[in-house]
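Dropping the structures in below, format is structure tokens.
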Structure P
Amino acid sequence: MTDTDFDLPQISAEAAPEFSDVVACKAWLEHVPLANVSEAQRQLLTQVTEFNRFPCKAAMRLQVLEALREAVAFVQIEQAKRFTNRALPMAEAESVIFADTTALWEQMRVGYLHCMTASGAGETGMRTHAALLAQRVLAYCGLKMFHHYRAYREVPNSDWQALHRTYRFAEELDVSTEEVKDYLNRDVHDATPRIQYMRALLMGMANPNELARRQLSFVGFLLERWAEKVDISAQPLPDEGMLPLVIDIAGDRPPERLTGSGDREIADPRFLDVARLSKSLKNRIGLLRKGESPARLALGEDCVQPSCEQLLIFLYRQWCQPRPPRAERKPVSQEAMVCNDMAAIHYYIFGKVFRQPGVQKELTQKERDQIATFGRISTKDEDDYSAVHGFMLEHWQVEDESVSGLRMVRPSGTPGKRFAHGQLVAVRPGDSKNFMLAQARWLMQGTDGALNAGLRLLPGLPAGIAVRPYGLNASNEKFVPALTLTEVAALKSPPTLVLPAGWYKPKRVIEVFVQQALRVKLVELIERGPDFERMSYEVLSD
């Protein structure tokens, strides 16, 4: 393969980076303001981009890139904190940082790829570095993709294509299993191009748009150790009663399991053997269930139960099992009205402005005149109230639905608020008269700017209520808007309260106002999100 095959930037005699060799590069790095990571990132991006156009021997280019790696890694990690785990769509400032971060990963990939193609072309002294170059290029492919996942942004097909083509080049150079050192890894410094490739593949297969920031970091930590447990072959694997897991290495998509019917054509297949990974995961899940600590199973000091076991089960299903039959989904194309924020959801479900229960409000002269003239009070003031408080119904498009969820998209340019993972949402599909409550199970901002979401419907019919603390010291507390969901016997779902985040405490007694005030004891927390908690309850007698 050549520079042209990888669409690399043209070398130009006009390129003028601040450094042209490793000595000058190290001297320049001493003046990069690493305490100001935004400026440091800007300078690194500018100079690496310019150096990638600069004519020099591949051996010198490699030395310069190796000298830059540590500084680049530092500023990238720091800058990523400014767009990681944020609500979507990104704010403009977050988008700029995200774009610069992925651009710098890309420029590091391009620099090493210049060297790798020189190695493939037989440039003097470079063939001995082929394995290291392949590992570095694949590492930067994976880092660029990983930071898309951290930002919940769609990975472009071109990035998958670059990943696959680089690995195929490593195979052609016969270095895919050759060990090299990578001291930027957290724990395991021994790596091969194959391991680096597997890390990127498995991360993409882990359904990362469903994972929180800490979960993504944990999966990255595991893959540094476990990616070597997956083997790859150009030949089909022995039939073990499971659909084969296949990559089209000439394509631009992640691995998928062939079903045998309606599969797309695979131009250059590679088959993944996850047997060793499957065994390792099952053993650890079994030991966790027997009470073994995550730390003793080399799962890290920060990993705690039961969330550790739950995440390993999730990963086992993504990596080692055929996808289970999903609840029947039917493609639809209809508009839905959506809103988030507890106050707005309460307003649209309850149908009225929230007012403190028990507070009698005298009619104004304007309202008396409206009753005398129309027989009722105009709702225009309430409509104005909703606009003033930022309550708005957004227009989304439902793409498919099942009894338990909806897959939806808000096209780019459609007005709307930002949404967060796990957030409470009210949705009313076009063919429904009533709102349903749902939780945003996953979110992803597409390459076209559209916001994609998977909503899991909460069981029961919602209604608006008011709640406040109960007790001797709570007599002056005000009511706040909340929601209730009816029992669904078929799903063994009891009647539940949906309260703002932070309200649940076991056996806590609160006051609930529906048509009258009731004392309610909170029994069990069923689920929570960043802005709500859903719990079962008991009504207490006076």
Structure Q
Amino acid sequence: MKNTMMDFQLTLAPMLERAGTLYPTVQIVSRMPDRSLYRCTYADLVTRVRTLARALIAAGLQRGERVATLMWNHSVHLETYFGVPLAGGVIHTLNLRLPAQQLALIANHAGDRFLVVDEILLPAFQRFISDAPFERVFVHRTGSGPFDRYEDYEALLKTAPDDCALPQLNEYDAAAMCYTSGTTGDPKGVVYSHRALVLHSMALAMADSLAFSHNDSVMPVVPMFHANAWGFPYVATMVGAKQVLPGPYLDAESLLDLCQREQVTLATGVPTVWMAVCAELDKNPRHWRVAPGLRLAVGGSAPAESLIRRFDAHNIRLIHAWGMTESTPIASICRLRPSLGEMSEDEQYALRSTQGTPVPFMEARVISRTGPVPWDGKTMGEVQLRGPWVASSYFNMPELGDKWTPDGWLRTGDVVTVNEHGYLHIVDRTKDLIKSGGEWISSVDLENAIVGYAGVKEAAVIAVPHPKWDERPIAVIVAGEPKPKPEELNDFLAKRFAKWQLPDAYIFVEELPHTSTGKLLKSALRDRYRDYLNGHFSIAD
């Protein structure tokens, strides 16, 4: 039968044009380095995106070439999200929290031709400029400081010719790229097509996902340099939602101030951000007047059940989303079905802290050494992914092809169980599982339980070598007041865990190491405490 459907390319261009046509006066609010708020509209955004695209073409940008950004979350960064791909290029967001040496390595590996950088980040840029490949550097200027060595971003826009036609885009063209956070070796480049970004955006907007709509005021707290801010800027633009971009100020009071001022209805961030926000709300429950029905998406690591309960007490809904850089990044979202309403309150909270079910078009399978695992909520296996926005390789790294199975599934490295309703529950990363006396212990489950105890701000559980049991868990804790005693923590955990699963030691520290994207850096802790139980390491608790 002959195909009679129109050949319509799924690119970022119609998403942007829709916002400008249907929602021209909807605002994009940016917090600037001086803490002032800059406001523009979707009509402004469309005009500046087209201008940027034409200016880049006039500057010689060729199809598929990379334009890097070193920027916080604000409207000019949003311009590059669309302007670079509409010029036929690929936007490459550099993670400003990475060490200078690693930034230079990534920029060279990506082959970045141009860079757009925030003026306030020039000191960070200076630390790796001598080893970077950039042909031209454009500074987004927000102050009055001199930068004679580089070009002005606004001056670049003024070079855009009026008669420069934008290229015809194919949905399989590369549009963006990010590098993984490097928790397992050097960062690896992932390239996203226009089609992947569009389909990912449509899936997130669905009611059973995060239910984006033009009624929302959306605040991506997760940096725009990390996995496309989880796709939030694209989805918000697609539906015409107001966008609130917090700039460099991610402390709890600044975020709550923006939430209140701009009546944010949907925001996203990692657990450490929301833990600080919740602590501020607990401390000053009547001070903040946030929008009714505020939804907070949380990712990067699973939220503790106790954090979900605390936000519920403030009438704020915490929603767990899971994924990885290789999956654009959202792969699953935890929303409770009406049919699960007969569960007890405790069972519902336990389920809400899991990774939930795959979003539409995302396929997940859980494989153990013996094959697919049963949906019994107990049997563990590695979750593997397949779908239209899952990467099929790393950029210029053919040697890492074993990350994918011969039949095309992405090996995530996450060990999970699946319950009878299809909800995924990450037990651990394959490298973080603790095998003690032949039995597996989940570091994630222990961590989430420990942070539910009063006086615990953050916890990491790691495996350390043991002469008899091979490995044993120890807990490294950032405590508040009152500081808990080890025996109190043991008694608290003993209600949920068997005696052999309890940590052999509780070590109290001022802070825990994190990756540039806020994830616990357990490899550093394992290196530091590898001899702890063998008596070769001493530390004052």
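Every number here is computed from the coordinates shown, using simple stated rules; none is lab data. Remember, predicted model here, so these are calculated numbers, not experimental data. Cβ atoms are built from the backbone, for glycine too; each structure is taken alone.
For which of the structures P, Q does the calculation of P(r) over Cα pairs in 10 Å bins from 0, in percent return 3, 17, 28, 27, 16, 6, 1, 0?
The read-out was computed on structure Q.
Which one of P, Q has distance in nm of label points 7 Å out along Cα→Cβ at positions 181 and 357, as calculated from the coordinates, equal to 2.7?
Source structure: Q.
Taking 15.2, 47 as the value of Rg and Dmax of the Cα atoms in Å, for residues 237-292 alone derived from one of the structures shown (P, Q), identify that structure.
Label of the originating structure: P.
Could you figure out which one of P, Q the value 24, 22, 19 for semi-axes √(5λ) of the Cα gyration tensor in Å, for residues 21-212 alone was computed from?
Q
Okay, next question. One of P, Q was used to compute P(r) over Cα pairs in 10 Å bins from 0, in percent, for residues 197-268 alone, and the answer was 21, 54, 24, 1. Which one was it?
Source structure for this number: Q.
Looking just at mean count of other Cβ atoms within 10 Å over residues 333-340, which of the labels P, Q belongs to the structure with the highest value?
Largest one: structure P.
helix-only ellipticity at 222 nm (-39500 (n - 2.57) for each DSSP H run of 4 or more, over all residues; to 500) was computed and gave -12000; which structure, P, Q, did it come from?
P
Follow-up question, since we're still on this one. Can you spot which of P, Q the value 20, 44, 31, 6 was calculated from, given it is P(r) over Cα pairs in 10 Å bins from 0, in percent, for residues 29-100 alone?
Q
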